[in-house]
Structure 1
Amino acid sequence: MTDTDKSRPKKKVRYSEEMILDCLDVIESGDIEDLFETLPRIRVLRDTRFKKPLLAMLAHKDVRRREFAAYAIGALRDRSLLDPLKKEFAAARRLKGQGARDLQIAIVDAIGTIGDDAAVDFFLSALQSCAAGKGATAGKAAGKNARRLSQWIIESLGVLAQQGGKRSLKALVELMDHDDPEIRALAVSELSVCYWHRPNEVADATIQKIYDLTSARETVVAESALSALQNLADVGCRRAEEFFEASGAD
């Protein structure tokens with residue numbers, strides 16, 4: 001190496017920096033397919049420079065771009081972005097037409113991905129709104145959308161509970177007593193998943209409640225409870241194993 005070579009300034013542009021700038025370009029001017037293709041990179045990079053353009057896109061007139069922004073904001077895992085997501089969910093609930101449900105699901109997914117157990121109150125409020133949307137006066141499409149959104153909300157509670165969220169876990173246990181049989185069935189199913197890596201830490205009262213629900217008059221609830229117990233037994237939950245041993249003895 002010559003003295004001249006030594007004196008030249010070296011470029012110190014990191015590969016990740018190039019990726020960040022590329023993602024920013026796509027966010028600013030890319031088409032919708034390009035936007036969604038950047039999600040894996042945004043999830044890895046999680047650069048603070050993404051926040052401002054993504055928040056701006058969350059208010060875009062194009063619902064599909066708002067959906068992307070919600071998923072991307074969730075990928076940042078920045079708890080300071082929870083409030084904007086919650087506000088956007090309220091706005092999204094007033095939307096009509098194709099894409100409105102997908103936007104709502106994206107926001108619910110984002111809030112769950114951020115992983116703040118304090119989001120439980122938001123999820124329970126949203127779930128109550130969904131239950132109202134499934135009422136007898138709701139149209140077929142509205143009822144279907146409400147059921148799908150309810151599923152995503154309960155799955156998000158399950159994600160938080162798996163991450164150690166005590167309030168989320170408590171909420172799932174309480175939802176096993178919900179008036180809506182579909183919500184009870186979903187809650188039981190998510191509870192069993194929460195304990196896959198700690199199957200013998202399930203509280204006795206929770207196991208007993210699942211036992212009781214195997215005799216529920218609603219088929220969807222009874223089948224979900226049996227499936228939950230089977231899942232727990234498969235991963236070594238002694239109380240769940242005892243249930244099937246007793247049933248076999250009969």
Structure 2
Amino acid sequence: MINDFLKKIAEEIKTKERKFTQEDFYFILKYMGVTKDSTLKDDILKFYNDFLTNLNDSLVKYDCKKTKNDLNTTNYIAFYVDKKANYKDAIKVYFPVKYEYLISSLKTVFLYLIRNSIKSQVKFYVKSTNENIVIRFYNPEDVIPFIHYCDNNFILKDLLVTGNPFIVKYKGIGLVKDDNTINTYNGTLALMLEEYFNLLCEEESLNNACDIDFLDYLIKRGNLEENPEMKFNINSIEKSIRIILNKGELDEKDLI
């Protein structure tokens with residue numbers, strides 16, 4: 001799928017004579033595999049506000065915030081997390097549920113994290129994206145039990161969308177690492193794609209766009225990067241693509 005994605009972009013650049021920016025790539029990656037939908041916005045917000053009201057009557061340690069407004073609102077809720085926790089030690093889990101199952105999935109995720117006192121942060125949207133639920137697990141050893149729980153409680157093949165082809169998956173659930181201070185995994189990926197295609201345009205070599213060539217670009221780009229946070233993110237993308245190209249998806253030994 002990575003190869004198909006890259007060749008499709010190269011063809012669009014040639015036929016439409018347009019360049020794709022980092023913002024364009026981020027938008028494309030975020031909505032792959034989904035149909036735009038916001039019809040559940042009010043129901044999702046009601047569920048979340050009721051959930052927070054119940055949390056306020058409990059002893060659960062949590063912190064929440066929102067960024068942006070209306071349909072573009074990004075909701076964050078963290079459980080048992082020290083605000084100074086190290087992002088690089090965490091694993092970011094993409095749980096790309098279909099929009100119609102978002103509320104029930106959020107409820108299941110929240111209750112699992114609370115019952116097991118898991119240090120984590122959950123991000124979710126009120127509109128459909130393939131990033132509908134993103135969970136940052138601060139202790140990597142918590143990830144496998146969570147995925148097994150999901151696998152035992154959902155029919156994952158019917159619950160999940162395919163989504164971003166550059167995110168390596170285990171049982172359909174994506175796992176990555178990023179620094180998250182200078183940029184996110186997808187933010188860095190979008191930047192690398194912009195740079196890569198700009199280079200191909202400059203060299204008049206768009207026909208060379210393919211998964212192996214992009215991986216080679218990432219390796220060289222990572223070696224040249226001097227900022228340690230950006231280098232961490234580039235290396236994380238490189239590792240994910242290597243696994244995707246070699247094995248298709250993760251297995252448990254990759255997560256340990």
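Assign the value -15500, calculated as helix-only ellipticity at 222 nm (-39500 (n - 2.57) for each DSSP H run of 4 or more, over all residues; to 500), to the correct structure from 1, 2.
2
From 1, 2, which structure was relative contact order in percent (Cα under 8 Å, 6 or more apart) = 11 calculated on? Please list the in-between numbers first.
Values: 1: 11; 2: 24.
It must be structure 1, since only it matches.
Check the numbers for Rg/Rh (Cα atoms, Kirkwood Rh) across 1, 2 and tell me which is largest. Kindly include the intermediate steps, with their values, before the conclusion.
Working: 1: 1.12; 2: 0.97.
Looking at the calculated values, the largest one is 1.
For mean count of other Cβ atoms within 10 Å over residues 153-160, which of the structures 1, 2 scores highest? Walk me through the numbers before you get to the answer.
Values: 1: 24.0; 2: 14.1.
Largest value of mean count of other Cβ atoms within 10 Å over residues 153-160: 1.
None of the figures in this text is laboratory data; all of them are computed from the coordinates on show. The shown structure was predicted, so the numbers you read here are calculated from the model rather than taken from an experiment. Cβ atoms are built from the backbone, for glycine too; each structure is taken alone.
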